[in-house]
Structure I
Amino acid sequence: MTVWLISAGGSGDPYLPAFREHKAAVFSYKEGGDISSLKTQEEIAARFAGKPYLDQVGKVIKTRSADKYARELIKIRSGVERGDYLYTPLKGGREFLIGRVKKNPYEYRPENDIDHRHILRTKWATPVLAAELGEELVPHLGTHRHTIRTPKEQQALTAFADRLFA
């Protein structure tokens, strides 16, 4: 079982309603479309490289960013497994939403809004205050500009989430 720290929708809580509506963590990566059939990081990166950003007029996706998106999508699509935990910060890190990943977690849903098509099926607990996590865990939960990563303090974060979903 792995704990994943996710940052979806940038700062603040813009994706929280979509997380609840879809019963999933939702991710945009809208310029790449459906990557379900692509096998390698290189194939996924090629979907992004040189394409215009759909929400930034005149700006194109550079190779470095395309490679980053591909690495992140591979984690979302192939790395996250049933039973894993997702932690996402809310309200500037004063609260956290914690979820347990469901069976067959990754899906691409073309019928969803363009910003909510890549999903990880997740059961969400009620948001938890950072104070409930404790001073020793909160510093490990910063996203550092990554959409998805594994924090160092796996054992303690797993134990905390296990209590929520017992």
Structure II
Amino acid sequence: MSTLTKVPGLMPSPGRVLPPRARALRPAPATPLPLEGPRALAARRNELNRNVRARSGGTLSVVLYALTVPGGDPHPDLADAQGYAVAHGLVVADRIVDTLARDDQASTDNPKLRRGYARALHLLGDPASPVRGLVAISQTAVTPVRRLYEIQLSGYAAFGAGLFLVRAETEI
């Protein structure tokens, strides 16, 4: 028995039902914040990347990241990410590929459930690591869920890291 149940008045006696709160005293239902549109997300990501580049002093190490399905070929996405890194003067420190399991919608939506992506985040968050950015082919390689993508951008900002996309955010 917990200590709260021993204190008289804190717990209703057995068989006693508490009346519902009056409507005026009920808290308002939580309303989610509106989602940012693709342009706002791209502007937020670009600002994040500018700040990271300014702090890097010219040399910015990144991880190339690709997401594929079973039997899929990650090489085209990695090649595009490599081309982006070279064109923008980014130093490639590592290449990470995640292969989704069939019918694994949770890992498709939530990137933190993927081993490779989690490893990339670990590198970004480690102060001893030279990696300060991730290059992916598109937003959907991170997550197709806009709310989770917004959270990921906040995480990159907290790490002081950049997220570089070969193709900018879209309505997909």
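We did not get these values from a lab; they are worked out from the coordinates using the rules stated. It should be emphasised that the depicted structure is a prediction, and the values quoted were computed from it without experimental measurement. Cβ atoms are built from the backbone, for glycine too; each structure is taken alone.
If we compute mean projected area of the Cα convex hull in nm² for structures I, II, which one ends up with the highest value?
II
Quick check on the output: -7000 is helix-only ellipticity at 222 nm (-39500 (n - 2.57) for each DSSP H run of 4 or more, over all residues; to 500), derived from one of I, II. Which one produced it?
I
When you work out distance in nm of label points 7 Å out along Cα→Cβ at positions 142 and 158 for each of the structures I, II, which one comes out largest?
Structure I gives the largest value of distance in nm of label points 7 Å out along Cα→Cβ at positions 142 and 158 among I, II.
2.4 is what came out when distance in nm of label points 7 Å out along Cα→Cβ at positions 70 and 86 was calculated for one structure; which of I, II is it?
Clearly, the read-out refers to I.
Where does the value 0.70 come from, among I, II, when FRET efficiency 1/(1 + (r/R0)^6) of positions 22 and 62 (r between Cβ atoms, R0 = 35 Å, to 0.05) is the thing being computed?
Derived from I, not from the others.
Who wins on relative contact order in percent (Cα under 8 Å, 6 or more apart) among I, II, i.e. which is largest?
Result for relative contact order in percent (Cα under 8 Å, 6 or more apart) over I, II: largest is I.
Where does the value 62 come from, among I, II, when percent of Cα pairs over 17 Å apart, for residues 38-117 alone is the thing being computed?
For percent of Cα pairs over 17 Å apart, for residues 38-117 alone, the value 62 is produced by structure I.
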